[in-house]
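Several structures are given next for inspection.
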Structure 1
Amino acid sequence: MTQEATPWLSESEAQAVAAQARAIIDAVEQVILGKGETVRLMVIGLLSGGHLLVEDIPGVGKTTLARAIAKAIGGQFRRIQFTPDLLPADITGSIIYNQARAQFEFHPGPIFANIVLADEINRATPKTQSALLEAMEERTVSVEGESHPLPQPFLVIATQNNIEMVGTYPLPEAQLDRFFARVSLGYPSPEVEMRILETRQLGSPLEQLQPVLTPDQLVALQHQTRRVYISPSVRRYLVEVVNATRHHPKVMLGASPRASLALMQGAQAHALLANRYYVTPDDVQQMAIPVLAHRLMMRSDATGAARPETVIREILSQIPVPIGGEVPA
């Protein structure tokens, strides 16, 4: 579509959209306590239409977070427990013969939902992982040559346990690139953990959570997020940041053009949550690590591989930041 067909958001439109997006954050934070930055990143993923990878230890609330997001947007939630014997058809669905009708019928799998929690994705075989990742990319499922569109909005939240690696199949870099961002929850502070015990003594706050918008309204918010203005100078800055990952001496494989698109969309959503109708270099900087770090393949040397987060911070400190010119004319 041309720029004329999709004009940039006005300031008042951006504020209205931001208010709806912040309502999702406020609703989820009633359930997930003390993790405001993680919840904010998850909502940025929602607005950007991108899938999320959660790397964390067991028991910190990953499933609860996914359920809370699904309830906040009034969407359908499905959880898939990934195991070594899980088959692609267990995710996508299969063709089954209906004797009463004397015909074959497609029975949708659990992937047909608005929010899908792919729990411990690295425990499934590469073939099963690929079935999920193909559905994530195409947003359709093909069975016996027939395509079946997935519901909209559609978001996969995949989890990985980063401490138990026995019997796992780590996602290759090409598949990690399918995820918009990587986030984590981590342990709560003692004060927050006290509040968790208090609020859950008589029941779960998740049961009381009410939707703050509909799935159709979220799709509309995603379209509006694309209309946040990003100037040529900020767009050039974003490209320079991504391009620098491809030439850094400590990086074997840098970020792809898909990463550039994800970073732009994440920066647009970040600007929107800040009540702005235009992107600044700070939005790019704030989203660089969540969007880029998991996509980098690092080189190893005698002292071990550098951390992607360290390399990205170094790149951000070296590339000149454009001044002015962010606001649409």
Structure 2
Amino acid sequence: MQETVSSTMIARRIIENVSKVIVGKTTVIEQALATLIARGHVLLEDVPGVGKTMLAKSLSTSIGCSFKRIQFTPDLLPSDVSGISVYNQATGEFQFRPGPIIAEVVLADEINRATPKTQSALLEAMEELQVTVDGVTHHLHHPFIVIATQNPIEYEGTFPLPEAQLDRFLMRIGLGYPDFAEELSIIEQQEQTHPIESLEPVATPEDVVGLQEASKSVYVDQTVREYIVNLTEATREHRDVALGASPRASLGLFRAARAMALVLDRDYVIPDDINTLASPVMAHRMILSPSARMRGVRSTDVVADILNTVPVPGATR
């Protein structure tokens, strides 16, 4: 238990440090950190100017990890992401020149502006922690996380993420607008300089790997495991869903809940963890029926309906 306590202290330091830049979004920061601890990837989907890029930068700085940014555009090529082999005349051999995907924290900015072919260049790295260039496989190392951003209201010049790509993201999170007091605080903080300029690391990559290992010892009761599967199965049977969440969603919700419990200073998962993470983990993994889309139903509405329908372990009816 001493390891869990120590890990929790590290997690809180990271959250408090990122909060110096991202004001009033503690829940979002906790979910982003839980994604990293669960060895997943996060899709930040929100309107411009709410701090999506700053969240990625401040998280990378706080944990002392290498950071690379990829600005996705329609003319971006897969080799611009993964890297390229260049012939060296001096040695007479091809040398691998790594792309920006070879980093510990990778920001895929405006990911839906690139073509599906370029988007797919991320799949191997996100799923298998490796990239293959000219038949040669190059392995990545933990910690590794892709933080992608996209604007949900802009459609001109964009390419929607394929379902296979969306399924690789453990969570889809929206930051939302700050309230009056938070926005006023942001103005005061940035009156002279931006807080990101003075941000210092409070953890190391080795600490993050320790958090990832510690989350594996978080206890999940059998009733909570059954609750996760019941929620996933309910997405496949819902009247407004054409294609429900896959078993990867169940596994992702299980891992995310253990990571969140660690962040919240617990060595066990409770049903509230599942309820909080159900929408970020499952909503983007469902395909709604055409009739539901015509009625304006959103995938988050479906998850909310399922949470109201599936019995919670230990709750009285």
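Points worth noting:
- Origin of the value 3.3, where distance in nm of label points 7 Å out along Cα→Cβ at positions 16 and 144 was derived from one of 1, 2: 2
- Looking at distance in nm of label points 7 Å out along Cα→Cβ at positions 72 and 160 for structures 1, 2, the greatest value goes to 1.
- Test item: distance in nm of label points 7 Å out along Cα→Cβ at positions 112 and 248 calculated as 4.3, pick one of 1, 2: 1
- Among 1, 2, structure where volume of the Cα convex hull per residue in Å³, for residues 136-223 alone as derived comes to 292: 2
- Which of 1, 2 yields 2.8 [distance in nm of label points 7 Å out along Cα→Cβ at positions 152 and 184, calculated]: 2
Laboratory data are not the source of any read-out in this text; all were calculated from the coordinates shown. The structure displayed is predicted, hence computed values, not measured ones. Cβ atoms are built from the backbone, for glycine too; each structure is taken alone.
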